[in-house]
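In the part that follows, the structures are each spelled out as structure tokens.
Each reported figure results from applying straightforward, stated rules to the coordinates on display, with no laboratory input. Bear in mind the structure is a predicted one, so any value in this text is a computation, not a measurement. Cβ atoms are built from the backbone, for glycine too; each structure is taken alone.
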Structure I
Amino acid sequence: MRFEIPFYGHENIRSLHPKTIEITTESRLTTNGDCIIGVGASSGCSDLPEKMKILLQNSKSSVVCTISVRDFTFKVKGMGNDKLTLTNPHDIVIRKSSFVCPRTLATNCDAASDLLPRQMVKILQNPDARGIFSIDVA
């Protein structure tokens, strides 16, 4: 199952966090949010389709998140988790660890925001930049 979430860039995007990647529906961003790669997202965890939530709440599900910005794509592979609540209305976070909170979409991921191509990050530092955060769950 696939779900796509459009988002925008922001001048304070740094994409330096070694353990997480986040998109948010919020429009404001400080430089402290160094895992955030997009703002103004159309959905938070609570907005995901119910069928997808059920799949994500299975520890045997595989999750692939694809970040697309202009000609660049970046894929992150992770796992579902039976402890996910997916209730946060503003944020979606994918994590290298197994930590779970209402913002968590996937755990045990193979990459974090510090590995995004720097050319992609530079584009995302423009508030007019648009991206797509695609979630595929099997």
Structure II
Amino acid sequence: MNDILRLSGGMQRDPAVDLWLTSGPVELRAIARKWFLQMRQCGDDVRELVHDSCPVACVEDAPFGYVNAFTSHVNVGFFRGAVLEDPAGLLEGSGKRMRHVKLKPDRELNSAALSDLIDAAYVDIKARLAAERSSQKR
């Protein structure tokens, strides 16, 4: 159950993440910033870093979400998105684990559903970390 990806170097507030969120195409970075700020607010245990050139939110050293801006859209992604319940059908991708939500400035978004996905990804990684700790004590 718990083959958890680990990323070292996360901190409570990474200046490199703030720089990323405030540079580049204003409209797209504003979208990315909005959703990354929600990831930051999931809990006091959220850490962040820039990995593969985009901001990543972690619990401890285990990533749960990221944002990335492209030419005409923003992805809000989830490292364990394949296991998240997605009744609104927002998630895209076909990989073994990761999924993302593609956001375009001119497209309507179910903000409540995306908020729920962010919260679910955070809860999921916390549960995976707790299960890992529990299995190591045995």
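Numbers for the structure displayed
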| read-out | value |
| --- | --- |
| Value 13.4, 38, calculated as Rg and Dmax of the Cα atoms in Å, assigned to which of I, II | I |
| Value 57, calculated as percent of Cα pairs over 14 Å apart, for residues 46-117 alone, assigned to which of I, II | I |
| Origin of the derived value 4.2 (distance in nm of label points 7 Å out along Cα→Cβ at positions 54 and 70; candidates I, II) | I |
| helix-only ellipticity at 222 nm (-39500 (n - 2.57) for each DSSP H run of 4 or more, over all residues; to 500) derived as -12000 - corresponding label from I, II | II |
| Test item: distance in nm of label points 7 Å out along Cα→Cβ at positions 22 and 94 calculated as 4.1, pick one of I, II | II |
| Top of I, II by mean count of other Cβ atoms within 10 Å over residues 14-21, largest first | I |
| Comparison of I, II - label where relative contact order in percent (Cα under 8 Å, 6 or more apart) is highest | I |
